[in-house]
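K.L.:
Scrolling down, you'll hit the structures one after another.
Derivation of every value follows stated rules applied to the coordinates shown; laboratory data play no part. Note that the coordinates shown come from a computational prediction; the quantities given were computed from them, not determined experimentally. Cβ atoms are built from the backbone, for glycine too; each structure is taken alone.
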Structure P
Amino acid sequence: MHCRMIDPDIPQPIVQAVVNRCGIISIRKLASGFSGSTVAHCRATDGREYALKRWPDAFSRNRIESIHRVIRHAWKEGCEIIALPVVFPPLTGSALTDKLPPDSVDTVLSSNGESWELSHWRPGEPLTTNADLDTIRRGAEAISRFHGCTASLGSLHQSPPIIEERLRTLASRRRHFPIPIQSIHQADLPPEVATALRDAANLLHWKWDEACAQIHRSLTEHLGCKLATQYVLRDIHTENLLFSAEKPSGLIDFDAVRVDTPASDLARWAGSFLPGQHSSEDIWEAVFSGYRENTDNTAQAATVKLATDLCFAGTWLSLANWLVWLLVERRDFDVPPGILAERIYSLIRVATPRS
């Protein structure tokens, strides 16, 4: 008989559902990340491993199910490194699952207003910012495979949504600046976070207007362009693509999946490594060469230009976001102060490249 080791923070209806479905005997919560979700590692009686996730409250059941349909489609099309959600049989008369719409894929468990999923555990570890260029290239190749698998869901030629989104964020953030340095002292933050914010505020004091002008100029150039958009990841960084033996082995965390330009994924992936040891030219060359392995060269120049422009915009807007989130909105992030400070310093390093 197996002895169950179940984290007491997991709601009992969720525990019962995954035990009944997969024979789970162990549920161990993992450290929280920036997204606000809860993730636990699960082990079943047959040795199989799973990830149990509570979605952030901002995600509706319909939104989660739409994401699941996209990633299940990509998996069926051959992207086998995806952390595939487990399908649950309908639980007639159970309070666990809300009444399902006709096209529900039955991958979402609901309890007390919370939405949960169980997905197959993917092996591997995330890369560091100093990963070698060939491994970075293989990561971009994996991203292109995902895009190839979701392309059959359809493509729409339009101005990419991320462009208007970034321009709206730019307009919003400009209203908050300059932020007085003394507000850092009033925020009662851990010392390492306060120091990182002070360095970020100083950088923005000198470079914010120049960066804003460049972001606005570069993105408005793309605004009227009708580019191919499709389902993309939109948040593919080092933590969300796992590697084993220097090869991609796990694609996880699909909160941001939606229809947009593939350039948004290239920008996010390349930006993960710009704080590291390699030159930006070498990183971009590795990313673009890897991505071309599974895609044609149609509109390649436009994708390259848009990716680099989105990366620049994302860096400076993220720096501004952290100042607003922590000093104006006073948000709390359930991560160690050192990790939060390093996130801010990584952005500073990208915004101030080595000469």
Structure Q
Amino acid sequence: MSKSNEVVESVEAVFDNVSTPWLTPFYQQLQNNFHQGRFPHGLLFTGSGGIGKYKIAKQLAQFLLCSNKQANDACFQCHSCQLMAANNHLDFQLLAAEKNKSIGIDQVRALTETLNERPHLGNNKVVVIKGADQLTESAANALLKTLEEPQGDSYLILLARTHHQLMPTLLSRLQQTHLHSPDDQMLIDWLYQLGYQVSDLGVLRWFQNSPLALLNHLNALKQDASLDTRRQCVEGLFNVLFQPINLFAFAQLIAKDVEQNLLLLFHLLHDIHKLKLNHNQLNQDAIYYFALPQLQTWQTQLSLKSLRVLSAEILKTRHLLMEHSALKKELLINALLIKIKNKFKES
């Protein structure tokens, strides 16, 4: 998992007191299912980073562990709720993948032993597994047995971006729900209530309408405007083309977060490509719409063939650097930027 993804995933734990109205109907349905005796022992929540997967999982865990459940939520006052608020509940376990590591069988076995013990408080135990797509095959098989034969009232909540990397046998024993992002208007209204007036639809697209990730970005920009990576990307490409001495500086900037920044560079060329195909027009929700005049200039300097070649090179470099962490990042990125510069020179 890259640094940017780690930041996005950790965001959900930061905004504990922020409302998530796009998740409210789903959370209410989960509570109704519990009160009606139709609650599964294994759940899987998928969705983009920053959508609120961990937030709703922890909220659900508090509800399941609450000793005085209300019709529409936990009571937030009992001893169990107080322990959850203090992150000190012995019947709640969190298992998360470490940076660049899988979740191994030893971790799952330790988790199983904990589930086999009697609850310390009340009747239920809850486990949340973040990054469930990082489970090794042996770990997933060990977890499978726990799901097939749950001990007492124990509940497992798995979180992942998609279900594609999870074993089919594991998926078949989980109730899966994909958490969808809010539409533009709901997201803009929600941000406005939090003090942000957003008119740049491109930033919504860049964060795939994931509210908590976007809020984290806006909070960071409020503290330091230089963290606007989209603008850095435009300025960096401009400097590569017209001030070659700054090529290495742009390469260093990209290397700080290869996965995110090379994707941003790809989107920049993609928006230039769209301009060429659409008679120099760009939709207002394009990621780089804010830089339209500069993109309109650049689209006259590159052929469609060159744009396709460069886009493929960016994705190839990104894949190499993500798969092989030992490679010299700056050297590969330098070579990529030189190719981009040369394509502009050809035109």
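K.L.:
Starting from the value 1.00: which structure in P, Q was FRET efficiency 1/(1 + (r/R0)^6) of positions 149 and 173 (r between Cβ atoms, R0 = 41 Å, to 0.05) calculated from?
P.N.:
Computed on structure Q.
K.L.:
Continuing with the same structure: Between P, Q, which one scores greatest on distance in nm of label points 7 Å out along Cα→Cβ at positions 125 and 213? Intermediate values should be presented prior to the final figure.
P.N.:
Details: P: 4.6; Q: 3.4.
Across P, Q, distance in nm of label points 7 Å out along Cα→Cβ at positions 125 and 213 peaks for P.
K.L.:
Right, another one. To test your reading of the models, identify which of P, Q gives 20 for relative contact order in percent (Cα under 8 Å, 6 or more apart) when calculated.
P.N.:
Numbers: P: 20; Q: 17.
The read-out was computed on structure P.
K.L.:
Among the shown structures P, Q, from which was the value 0.98 of Rg/Rh (Cα atoms, Kirkwood Rh) calculated?
P.N.:
Working: P: 0.98; Q: 1.04.
Only structure P yields this read-out.
K.L.:
Something else now. Suppose you compute helix-only ellipticity at 222 nm (-39500 (n - 2.57) for each DSSP H run of 4 or more, over all residues; to 500) for every structure in P, Q: which one lands on -14500?
P.N.:
Details: P: -14500; Q: -17000.
Matching structure: P.
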